[in-house]
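These are the structures, in structure tokens.
The numbers here are math on the coordinates, done by the rules we state, and not lab data. Bear in mind that the values here come from a model prediction, so they are computed numbers and not experimental data. Cβ atoms are built from the backbone, for glycine too; each structure is taken alone.
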Structure I
Amino acid sequence: MTIFIDLAASWIVRVSMITVMLGISVTMNDALYKTAQHANTNAALASTADIVYRDLNMAGYNISGYFYYAFGTTTSNDMTFYGDLNGGGVPETIRYYTSLDASTGLYKLYRSVNRENSGTPLLLGKDFTSVKFQYYKYNGVLTTNYWEVASVRIKLEQQIPAATSGFTTALNDFRVYPANL
């Protein structure tokens, strides 16, 4: 009889150990998935920020004779500026703007360049919880006047897919000081 009790107890211990190992495995896979989603979102956000940064650095480049000011539109969700992006001697009109997706409640960021893709806007990123453009004068004071812009701060906040707790958004907040202003 004691042998049966010992066998039953050993089976209970084994089943308990297997249950614990499976639970740890599922938890580790979930953590790995969340970490990968966070890393992928951060990488996509960094790519978007890099494109905006490179374009803004060209604001005002080679515009004399075409435009008097480097910026045209300066709102918190719409930015238009001029610069010779391709070095061809004629400045392009570059526009970044957001659009609210009514079905998700999240923003999409578009980039439009008049000499690229026949001026058709390019979807640069989606699932943003926030996209903000702020403009500063030379003395660091906020402005909305396009003729006073000396630097631009861009804040991009993007939702991490399938994140329900912990870090649910990724943030890229940077400021650009175009050399040609």
Structure II
Amino acid sequence: MERMKRFSLLGPAGWKVVTRYIEPGEWITMGEKVAELGRYDVLLVPFALTSAEYRALKDLGDTVDLKLTDLNKIIKAKVVRVSPGFDPQTRKINVDLEIAEGDFEFRGGIRTELIIGLPDPGGAVIVPKSALVKAYEEYFLMSKDGKRVRVVLLGSADDGMRRVTSPDVRPGDSFLLNP
């Protein structure tokens, strides 16, 4: 038992062997890599965030919602690590979120989305399709006092919404829903 204890390599409880570099009975030298272990009772999800995205993440608190894209599920994750520096090439802050519970198989390669509500940096807003008026290949929104406000249609969003921009339209402005 003493000899077995001396020659057995043990990893932390709950961790799994990802790669084994030696075979049983093989002699090894000091400093030689023998195995790689992985912790699969929790998942770490790395993100690279801009300063504005990081501030918005901090405002959400320690626990945030993550969407598992391929599984179509929303789960809770918590912020476990924030890099004190930033990546000099992308100028982003590295943040790790931890998923500790979920009714899915914990493994690598699961696509996730972190949904943070931030204003569009270009000033675009999302409006219902029914609020747009098309005339002579141009698009307009109608204000409550009946004035037409010209907008540029940038594209379609989900659920019948349209993304538009205009110097005269700001988030929070009110327009007629069905002009």
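Things worth noting here:
- Once mean count of other Cβ atoms within 10 Å over residues 87-94 is computed for every structure in I, II, the highest value turns out to be that of I.
- Of the structures I, II, the one that 1.33 was derived from, the read-out being Rg/Rh (Cα atoms, Kirkwood Rh): I
- Of the structures I, II, the one that 19 was derived from, the read-out being relative contact order in percent (Cα under 8 Å, 6 or more apart): I
- Set I, II, criterion distance in nm of label points 7 Å out along Cα→Cβ at positions 7 and 119: the highest-scoring structure is I.
- When distance in nm of label points 7 Å out along Cα→Cβ at positions 15 and 167 is calculated for each of structures I, II, structure II gives the greatest result.
- Which entry (I, II) yields the derived value -2500 for helix-only ellipticity at 222 nm (-39500 (n - 2.57) for each DSSP H run of 4 or more, over all residues; to 500): II
- Origin of the derived value 207 (volume of the Cα convex hull per residue in Å³, for residues 71-158 alone; candidates I, II): II
- Highest-scoring label, criterion being distance in nm of label points 7 Å out along Cα→Cβ at positions 55 and 143, among I, II: II
- Sorting I, II by distance in nm of label points 7 Å out along Cα→Cβ at positions 31 and 135 from high to low puts II first, with the largest value.
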